[in-house]
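The following blocks contain the structures, represented as structure tokens.
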Structure 1
Amino acid sequence: MEAEEIARLLNAQPLIGSAATESAVVAALPNARIVHLATHGFLSDFGTGIPGALALAPSATDDGLLTAREIFNLRLNAELVALSACDTGRGTITGDGVIGLSRAFITAGVPSLLVSLWAVPDAPTQELTVEFYRQLETHPDKARALRQAMLHMMQKYPKPRDWGAFILVGTAE
């Protein structure tokens with residue numbers, strides 16, 4: 001499982017399955033140095049006016065959708081957020097750029113994001129993100145780590161549709 005493998009690499013405790021409620025994730029976010037969310041991404045604005053949401057486990061106190069609007073209101077200290085889900089780098093194009101999950105996390109204080117530009121297949125995405133973190137251990141430059149992970153992926157998956165959706169938004173250091 002992606003979250004467990006990455007948690008081992010980062011020496012972290014993952015929130016998985018029914019434990020990954022919106023309220024539990026939101027409570028953990030401000031204290032995290034690296035945030036990796038392996039879930040489903042949505043382009044819909046769900047009536048908030050800002051496109052983008054991440055599916056989490058619902059609970060009695062929340063709907064299980066962490067929307068871009070909700071993220072805009074958070075204050076985060078993470079140096080990196082990786083959104084291992086479909087379409088997380090997309091949003092509404094305006095004169096100020098793309099408004100969506102990326103902008104929401106940057107506004108919340110995150111300097112670097114790993115996001116996708118289209119629907120991504122599960123197995124190659126899991127392999128890419130795990131390899132990204134392996135590369136990050138030896139290459140602290142996030143852009144270089146992503147490049148190395150993509151070069152590694154090309155060996156097994158020659159078609160870019162399997163690994164080329166991911167981009168780094170923000171700073172590479």
Structure 2
Amino acid sequence: MNTTSLSPKLLIGVALRIGLGFPFIALIILLPAGTWQYWQGWMYLGTLLLPMLGSTVYMIKNDPALLARRMRMREKESAQQKIIGVLAIYFLLAFTLPGLDVRWGWSHVPPWVSILADGLVFAGYMITFWVLTVNSYLSRTVEVEPEQKVVSTGPYALVRHPMYFGVALLYIASPLALGSYWAVFPA
């Protein structure tokens with residue numbers, strides 16, 4: 001673990017990121033459904049919010065340097081910026097389509113499938129949290145710190161890129177958690 005003090009600027013940034021980002025995700029999930037009675041959407045949002053808040057509190061208390069690193073979003077490489085731009089389109093599709101699917105009744109995902117998929121979403125998030133607890137140098141962008149060491153314990157002992165694995169599990173299960181077969185394609 002590396003040390004960085006917990007600055008008011010960092011705390012404000014975290015509060016803004018969660019305070020604006022989570023409602024944005026909620027809106028792109030719930031508004032296309034055309035109803036507030038979208039139980040899969042609400043369950044999914046709860047499944048995301050609890051570990052999101054838990055991992056944020058963990059980083060605030062145990063590793064503010066990791067939190068600061070995770071807050072940096074800007075990719076320096078132009079090729080990576082283009083990839084992120086394309087992925088943003090898929091992200092919006094993957095979270096907008098389920099609501100449209102519910103509104104127009106395209107899919108009829110059984111409730112047990114949505115609940116099981118929420119369990120996989122939660123598992124994916126917990127894998128990413130596990131990665132955060134063992135790799136204090138985890139960044140959103142590709143960068144190497146001078147004192148950084150190769151991590152080979154925890155989830156890294158099981159899979160080479162556990163963060164990618166956890167995020168992939170989360171995103172692949174998300175459309176079914178949201179009650180949509182159609183949204184599996186962009187996910």
Structure 3
Amino acid sequence: MVMQKIKTQKVYEGVIVDVSMDTFDIGDHQTFTAEVVNHPGGVCIAASPDDNTSFLMVKQFRFGANKELLEFPAGLIDPHEPHEQSALRELEEETGYKAHALVYLGQLYLSPGGSDEVIHMYYAYDLEKTQQNLDETESLSVELVSLDHLIQDIHKGYIEDGKTVALALKVKAYIEQ
């Protein structure tokens with residue numbers, strides 16, 4: 001059965017996200033209405049300053065999780081900005097490294113049951129040290145973590161950020177091919 005969206009009504013407009021009530025035709029003259037969080041999307045970057053054995057990670061407080069998480073650098077896609085540019089910008093802002101090479105590793109939905117947020121994943125290398133340029137609400141530390149240690153921490157449940165888990169597995173597969 002193919003469901004089709006037939007109506008959208010915005011019920012909340014926020015600074016970053018909106019919420020809509022979307023009505024779907026589910027067949028047999030029936031409809032279903034779902035709350036959907038509309039999000040501009042984001043990027044997540046696995047950046048290696050060396051020979052792909054270690055990656056830059058950031059430790060920062062995440063308001064939704066209400067705790068500090070260790071994750072790959074990530075951020076929002078600015079309106080009218082290609083996601084590749086967003087990845088380069090976010091990497092340099094958060095880590096103080098500029099990437100001269102960037103490989104697109106695909107996209108994923110973080111919570112497709114209730115949100116349209118798409119994260120575009122990148123592998124960055126050939127890095128040049130520059131300077132961090134954090135947003136005023138950002139407070140984070142940059143850590144260099146070996147890929148092997150990161151994969152072990154994922155299996156132990158220490159890495160709780162979904163986009164980081166997915167990208168770590170993707171970048172490991174890309175490097176090993």
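Where a number appears in this text, it was derived from the coordinates with a stated rule and is not lab data. This is a predicted model, so every value here is computed, not measured. Cβ atoms are built from the backbone, for glycine too; each structure is taken alone.
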- Task: Determine which structure produced the value 2.8 for distance in nm of label points 7 Å out along Cα→Cβ at positions 39 and 55, calculated from the coordinates; the candidates are 1, 2, 3.
- Result: 2
- Task: Compare Cα Rg over 2.2 N^0.38 Å across structures 1, 2, 3 and report the one with the greatest value.
- Result: 3
- Message: Tell me which structure, out of 1, 2, 3, gives 32 once relative contact order in percent (Cα under 8 Å, 6 or more apart) is calculated.
- Response: 2
- Message: Quick check on the output: 1.06 is Cα Rg over 2.2 N^0.38 Å, for residues 63-118 alone, derived from one of 1, 2, 3. Which one produced it?
- Response: 1
- Query: Can you say which of 1, 2, 3 returns 1.31 when Cα Rg over 2.2 N^0.38 Å, for residues 87-134 alone is computed?
  - Reply: 1
- Query: So helix-only ellipticity at 222 nm (-39500 (n - 2.57) for each DSSP H run of 4 or more, over all residues; to 500), computed for just one structure, reads -10000; which one of 1, 2, 3 is that?
  - Reply: 1
